[in-house]
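Every number here is computed from the coordinates shown, using simple stated rules; none is lab data. As the structure is a computational prediction, the values presented were derived from the model and not from experiment. Cβ atoms are built from the backbone, for glycine too; each structure is taken alone.
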Structure P
Amino acid sequence: MSLNIKYRSAVRGSFGKFDLLLIVAVTGLLAIGTLLVYAGTREWFRSAGLDPEYYLKRHTINILIGALLAYGTTLIDYRLLRAYTPVIWGAAVIGLILVLIPGVGLEVNSAQAWIALPGGFQLQPAELAKIAIIVGIAMILADRDRADQDPTTSDVLMALAFAAVPILLIVAQPDLGTVLIISAAVVAMIGASGAQARWVVGLLLLGAVGVVTAIQTGAVSEYQVARLESFVDPSADPQATGYQLRQSRITIGSGGLFGKGLFDGPQTNGRFVPEQQTDFIFTVAGEEIGFLGCSVILLLYLLIFIRAFSICRRSNDLFGRLVCIGVIAWFAFQTFENIGMTMGLMPMTGVPLPFLSYGGSSMFANLIGVGLLLNVHARSR
């Protein structure tokens, strides 16, 4: 009996230490995203004689699984995650290798990035590799004899080598968008660790050279090159990527201040924008809930970033701060890239919008990232 009372008290104490504002912001985005996914697929499936709630049901399942993973992430002290880092990294690398094996990996939009699972579900190992890289680099850069000691050259090189293996495997898929997101997190963590500024500048220059080289050598698929060309010149591919960008702008702009109304967007119901339940979910928001609705979404993202920075600042140790910085950079860059590409401000790279877009692996990774933030917050001063 006494053990049960102690267990319940520990659980209540753990929940009481969570950042409630962060949880409210994430929950708000999940609720809005669920409505937008349903709005973006309802008429499409109904007109085809299929279950109009197909995507709604699967999206809800993804959220529930992701919430359990997030809570599970908070149960182990984040400082103990260092011991599991090799296992997490090894599992991520094995998944990235498996996805490249013909007959195992599934190719979608010229990227072999998914593994088929029973029940029609798919797993994208690159999404889960983000967690492994962030925790691993934080472990390497925080492993110092003194708190005031900056990371050495060997520390930075070891961190880069740790990230290089999964990044190269993701390049081989190829998945340029995920590579850019991981690279942004890596650079931010190295900069925040106290490493010399030349490392950050050098990595940014190396990244720019790497993108150009990948395009010229054919490491980036023709589909992704066409997306980049459409960003520079929307008329370059009017029947494919150029069409998608043009329709995306039209759909967002048509919503005006208040939107057409949830489930009443003619562009959305007509499926004028491909992938509007995943990468282009923001077009559904723009048309159906308008500028005001999109402003609410952006304010919720802003609240997440503010609370994440607060958690980072209050962390008791460098490892926790670096984990927070990695998650913040990941969420911020991916959010900016996704919303920017739907409006033609960023090149189309095929990345989902955190907490809103349909997609199991992305949802799992995002909520595990939130779990890491809550973990650090619960064990900070």
Structure Q
Amino acid sequence: MNYIKDLTNYTRTFLLLAVVTAILVHTPQASANDDAEFIKSAFSGKIETIKQLLDKGINPNLQNEKGFTALMVASQYGHADIVNLLLEKDAKLNLQNAGGSTALIVAAKNGHEAVVNALLDKGAKVDLQTGDGISALMLAAQGGHEGIVGSLLIKGANVNLQTKEKVTALMIAALEGRTGIVEKLLAKNAQINTQASDDTTALYMAARNGHTAIVEALLAKNAATDRLAVNSTTPLYIAAQNGHTDVVRALLAKGAKVDLKDKNDATALTMAALLGNTDVVSALIESGAKVDHKAQNGFTPLILAAQNGHAPIIEILLGKGAKIDLQNDDGVTPLMWAALHGHTDSVKALLSHGANRTVKSKSGKAALEITKDPDIIELLNAQ
């Protein structure tokens, strides 16, 4: 009997221990599923789920297969409450994902100023760069997030960092037309004449996109006007090509050389005439551009204007003394080109200024022999 009693007591004790052990074993613990839920909740802004998982002991610095942490994800989507909670739990500020981005970089890119300031207050490194060399300052400049740019500069962000393509924050701001940010960067002594891997500068980028105020700000800081970039083009050339008259005038006023040539011997006037940028043509000629300059294959501004049917530019060029019957390397005149392409108004303009309709190209044909347009044939046959 005592044996049975002792066995019963032992069994009760064993069962009690088993229950206690079961309770201990089944106390909530972070799992692999929790890891995924942690990142997902940071994305969707579910702070209560984040709290629960942290209470279960989840690692606040765990990274998914792409290297993202909950702090990065919350920062990217502007969930400032989750960011602050994670920072209280000692989330690491400067971890980088597979592409090299940090919480600060993604917050700056997406314009989340409160998050950026929270990260900076906790000591986030301002000059960490992605694998491509992109910094938080560059992305804030690109997005026009002026307040964030200001915060980064206060924390000592390096304004002259370069990407792998040697692009700086100033170039990016100039390209995107962020005037206020350009001014902030210049005030911090951003290097004006740094060249990217294609040799473009901040001035070139601003000129290309027609950002006159930025061009003027850079010129006021003595930006180099004639530095050659890709294909031996200049800020003046690219502004003329894209029809940015005010930029062209600003550059000319600062002494930009008007007749510099690209790799095909084309000048700013060549491109403006080709593309029909009438006001630019006038501005360039007023500054002394050579009206009869020959680019590759002997194409003059007048030939290109005639070829593309820009009658108003034909009038301007002829009014400034362009030679009306000047031929290209194949012996083709402006009149021939206009006739060939059916540009009636251009043919009329050239004839009204006395274009010679009998001149022949090297192929032995005159304008009348190369056109199929009945209206132009009638014009050429008229006495």
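Where does the value 34.6, 142 come from, among P, Q, when Rg and Dmax of the Cα atoms in Å is the thing being computed? This figure was derived from Q.
Looking at structures P, Q, which one was relative contact order in percent (Cα under 8 Å, 6 or more apart) calculated from, given that it came out as 27? The correct label is P. Among candidates P, Q, the computation of distance in nm of label points 7 Å out along Cα→Cβ at positions 163 and 347 that gave 4.9 used structure Q. Kindly point out which one of P, Q the value 1.33 was derived from, the read-out being Cα Rg over 2.2 N^0.38 Å, for residues 203-290 alone. Traced to structure P.
Taking -15000 as the value of helix-only ellipticity at 222 nm (-39500 (n - 2.57) for each DSSP H run of 4 or more, over all residues; to 500) derived from one of the structures shown (P, Q), identify that structure.
Corresponding structure: Q.
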